[in-house]
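**Student:** Below you'll find the structures, each written out as structure tokens.
What follows is calculated from the coordinates using simple rules that are stated; it is not laboratory data. Owing to the predicted nature of the structure, the values given are computational and were not obtained by experimental measurement. Cβ atoms are built from the backbone, for glycine too; each structure is taken alone.
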Structure 1
Amino acid sequence: MKIREAKDSKYDLLSLGECMIRLSPPGHGRIEFANTLEVWVGGGEYNVAYALSRLGLRTGFLSRLVDNPVGRIVLNHGRTVGMDMSHTIMAKYDGVGRADRIGLNFTEVGTGVRASVTMYDRGHSAASNMKPGMIDFKKVFGSGVRWLHTGGIFAALSEGSAQTCKEAIIAAREAGTIVSYDLNFRSKLWSSAKAQETTKTLIPHIDCLIGNEEDFQKVLGFEVEGVDENLSALDTSAYKRMVEKVVKTYPHIKVVGTTLREVKSGLVNNWSAILYAEGKFYESRRYENLEIEDRVGGGDGFSSGFAYGFLHGKTPQECVDIGAAHGALLQTTRGDSSQIDLEELMHIVKGGSARIKR
């Protein structure tokens, strides 16, 4: 990929999407019986820019929030790590939330045979009410942006958000910005048929595709052969065949990143990743029996990790290694967004252990 030089750019990466407030019972409690809820900030696209800001890059967020105390939780969260939130539209609060509100999600962190569960309360959110023209994307990308990250969660929110997504990625490509798109299928937001219909209009403007096995099946219609319906055992050769079909169908796609997760229990997974770049496949280290504190956001950790690699001129092998390590580390902490810094990330990339640091 031909990535803009850092010295000629104002931003290393901008993300376009929705950011929500997550409310979770402490530990592995159930929502139904909770008398205390933890407050976390996160969103599929937002998490990538947030993580990269923690790793030292110049990032920003493109979105729409409500100008009330809940909206300012998100605003302040991004500013804390140095994200530029100036391109995020602040909608006036009507006092009730009839017109615009901040989306919520209630998430239980699973354990044992009980899976993690997310319940959305995000209807009529400020981000879902975005429409083309609300943000001057030509002006934003004209200032110099090396990478735009967006994805299927934002596109799924509404017709307006899907059109806004298309408007942004076209403006980005015209300005010479690399575009990555996380397929991120969410069955609670749209059907597979609608996802495929919408995504096929976006694909011509995308450089990097990201997703797991279900994403490629549901959003692009590419089946992974030889995988059971519960996706419990993954064969990397099957995914390579699938990716080969993807790039044959869409030859302009330069990079495809795929995370591979084998779920042994709610808190123990096998984790790895594959990256297709420059006509070859690159596999990360396989994290056997990865002990998980909270699996939500692992894929975003991978996306931000491999973007970090490419933005720093790393080889594809280094990029997939950084992405997989970052995703693994991110799952060791609570909440959706990264609590990882560059030093500990590189410690794991280089094969470092979990031996106590004194």
Structure 2
Amino acid sequence: MVSFIKSFRYLSPFIIYFFTYLAFTRTGIYCFIPLLFVFFLVPIIELFIEPNSKNLMETEEVVAKENKLYDFILWLTVPLQYVFLYIFLQSFTGPLQLLDIIGRIIAMGLLCGGFGINVAHELGHRVNKTEKFFAKSLLLTSLYMHFFIEHNKGHHKHVATPNDPSTAKYKQSLYSFWLQTFQGTYVKAWQIAIEDAQKSKSKFPILLNEMALFQIIQIGFCFLIYFNFGLIIFSHFLVSAFIGAALLETVNYIEHYGLQRQQKQDHSYERVMPSHSWNSNHVIGRLIFFELSRHSDHHYMASRKYQILRHMEDAPQMPTGYPGMILLALVPPIWFQVMDKQMKKYSILTSKL
């Protein structure tokens, strides 16, 4: 019973859908409520709330793992995401001020990144085919389906090494990282998909692979929106999809910035350890991102469900939650100053000098 009650706390992020509904159906300041909530109110509140590093007891973990309500909460995002995408597209049929348009595009972008890609990330690690389908469906709303391939078969294998385009180097700015990761992960996804097709003895591995299928699906989805809503509204969708993808890659930036695995004599790398991911135990950020900020445990054992991810003592900690860290990353000089102190605190910086 206690486990079921605890699971309901993960419904709290859905308040963002309510705020987004206001953004899509009203004008003025309402259009910016989702943005203000995630990147103004939450970072301020997290400055005054102590991080919670407590883990579930072993018996609690077993019960939570088997509690299907945690899964249902994630599944709920699939219909919600598509309903809200439709409301978003319909919301531009009447006359609007430029600021209203900008606010609505940003609001949809937050849904694309925070729910579309983030929940897809969690479901994409599941073995259940239905949940994998849900993951791909959510990624479609951000036109970022290649993430399903590259993240699972590329990032988790190469994280914290020079071979991973999703790992930010020390002193690399967020904007430089965007250029690296947007191009690198897309190319890597193609390489992985073609290799998989070759292993399955496909006659035309360059054409008949999962990545090619994803492109066809995404192009078809784009044409569907274009023909039903027109070029201008379609362009609004493209911008919101980009915002969602940029939010994801910014999270990737803060999760592994400056961390490296040691290379062994045979040129392979040491196993991924808790020290190769930045973590945050700030409660609100943990809820909003469905425990993604306990990232070390996720990389240590990718099959662990979000509700049982653990605080790891060896994991370096961020000074604030994900929303606040994302804001810091947008201003490189401040980011470098803050993270140099944090890296020195965990004896990471000395290996960079």
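**Student:** I have 2.1 for distance in nm of label points 7 Å out along Cα→Cβ at positions 196 and 212, calculated from one of the structures 1, 2. Which structure is it? Mind dumping the intermediate values first?
**Tutor:** On the way: 1: 2.1; 2: 1.5.
That value comes from structure 1.
**Student:** Suppose you compute relative contact order in percent (Cα under 8 Å, 6 or more apart) for every structure in 1, 2: which one lands on 21?
**Tutor:** 2
**Student:** If you don't mind, there's one more thing I want to ask. Determine which structure produced the value -17500 for helix-only ellipticity at 222 nm (-39500 (n - 2.57) for each DSSP H run of 4 or more, over all residues; to 500), calculated from the coordinates; the candidates are 1, 2.
**Tutor:** Derived from 2, not from the others.
**Student:** Let me ask you something else. Have a look at 1, 2 and say which one yields 2.5 for mean projected area of the Cα convex hull in nm², for residues 100-139 alone, as calculated. Write down the numbers at each step before the final one.
**Tutor:** Working: 1: 4.4; 2: 2.5.
Here the read-out was taken from 2.
**Student:** Determine which structure produced the value 29, 60, 11, 0 for P(r) over Cα pairs in 20 Å bins from 0, in percent, calculated from the coordinates; the candidates are 1, 2.
**Tutor:** Numbers: 1: 31, 62, 7; 2: 29, 60, 11, 0.
Of the structures listed, the value fits 2.
**Student:** Comparing distance in nm of label points 7 Å out along Cα→Cβ at positions 44 and 292 across structures 1, 2, which is largest?
**Tutor:** 2
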